[in-house]
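Structures given as structure tokens follow.
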Structure I
Amino acid sequence: MKVVLASRNRHKLEEIQNILARYDMELVLQSDLGLDIDVEENGTSFEENSELKARAVMEASGLPAIADDSGLCVDALGGAPGIYSARYGAPDCVTDWDRLCFLLRNLKGIRSEERTARFVCVITLLYPDGRKLVARGTCEGMIAYEPSGEDGFGYDPVFYLPTHGCTFAQMGQERKNQISHRANALNRLCQMLEEPI
């Protein structure tokens with residue numbers, strides 16, 4: 001069964017395909033089908049934004065579609081940046097590094113035990129017949145005082161995992177892909193795919 005990923009990111013395609021391959025799903029990027037869809041993420045939750053993207057691609061392609069929405073939620077900031085993680089600090093913050101520095105500035109003076117945070121990922125799989133699967137995954141950690149590590153992107157250099165003694169950017173992609181919020185959401189989706197309809 002062909003399933004369209006609401007993304008242009010080939011790395012994300014490979015990561016998801018590796019996990020979903022056993023379900024006889026041929027995952028393709030929306031761009032592979034010539035679809036140039038840029039969905040306005042105006043939902044108020046990860047769930048809403050994930051569904052908005054999946055629905056737009058499903059309706060345009062006529063095929064089942066899968067989409068994810070993810071972000072960083074920091075407890076001391078009331079859950080921010082949350083669904084605005086990719087646009088945090090806009091319009092002044094335009095790069096990942098800008099957003100990371102903005103986050104650290106907003107946490108200045110916050111004690112280490114109060115710097116708890118989590119990455120959240122919600123994956124939505126929509127079928128043209130109306131079926132919908134929604135899987136949520138999280139990864140708990142802390143926000144470090146300064147960036148560490150060269151691997152990863154976004155907030156990875158300051159997302160510290162006490163259980164592993166390093167940041168996401170220090171642990172390497174393969175290890176990160178086993179414990180990340182996206183991996184946890186995908187594992188939950190796999191459980192749902194195995195449940196009787």
Structure II
Amino acid sequence: MDKAVIDFLRSLDRSLFLEGPSKRFADYDGPLPIGFNQTISQPSLVAYMTDALEVDKTHKVLEIGTGSGYQTAFLAHFAKEVITIERIKELSVTAQERLHDLGYHNITNIIGDGAKGWAELAPYDRIMVTAAPAEIPPLLVEQLRVGGKMVIPYGERTYQQLVLVKKVSDDSISKTKLLDVAFVPLISD
């Protein structure tokens with residue numbers, strides 16, 4: 001794993017992204033509840049996914065599933081610009097406040113259906129998906145720039161895999177399985 005990602009993982013206080021009883025478990029390397037039947041992912045997985053996406057300061061990144069904003073902070077630290085979509089207004093507003101308080105000003109927060117992406121600002125150099133659809137949403141592939149990469153968990157609730165998708169051409173992608181995972185489902189309207 002890239003040293004810069006490891007250093008950022010160690011420097012970012014996860015407790016800033018948690019509330020209530022979960023806050024005292026911030027150092028636990030596992031998922032924790034954040035309300036609304038959603039979770040904050042385990043820190044090692046957030047770092048792994050960020051590293052796999054190979055984000056740099058030239059990239060415009062689309063994130064599907066803002067949640068508490070923890071993964072968003074990783075993306076914003078390494079990217080030029082992050083557009084993050086959350087369907088639950090309360091989570092989006094709280095995450096936006098947290099990220100602003102931490103000094104991130106390269107984030108656009110959108111409340112909406114992440115499975116549809118955000119075509120208005122496409123194409124994206126990178127896409128990070130933090131909830132699992134049954135299949136890879138075609139609209140997200142469409143919004144990815146040729147040569148771009150997407151990290152996405154997908155599959156049924158009983159079996160999901162995290163994959164790295166590379167857009168080879170306008171009508172071709174490659175998929176590389178990274179890990180077996182368990183994510184909350186990506187809900188689409």
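Each value in this text was obtained by applying a stated rule to the coordinates, not by laboratory testing. Bear in mind the structure is a predicted one, so any value in this text is a computation, not a measurement. Cβ atoms are built from the backbone, for glycine too; each structure is taken alone.
Comparison across structures I, II (criterion: mean count of other Cβ atoms within 10 Å over residues 24-31) gives the highest value for I. Suppose semi-axes √(5λ) of the Cα gyration tensor in Å, for residues 32-135 alone works out to 32, 16, 9; of I, II, which structure was it derived from? The read-out comes from structure I.
When helix-only ellipticity at 222 nm (-39500 (n - 2.57) for each DSSP H run of 4 or more, over all residues; to 500) is computed for each of I, II, the one that comes out at -7500 is II. If you line up I, II by distance in nm of label points 7 Å out along Cα→Cβ at positions 64 and 144, the top spot, with the largest value, goes to I. Here log10 I(q)/I(0) by the Debye sum over Cα atoms at q = 0.09, 0.16 Å⁻¹ has been calculated and equals -0.28, -0.95, so which of I, II was it run on? Going through each structure in turn, the value belongs to II.
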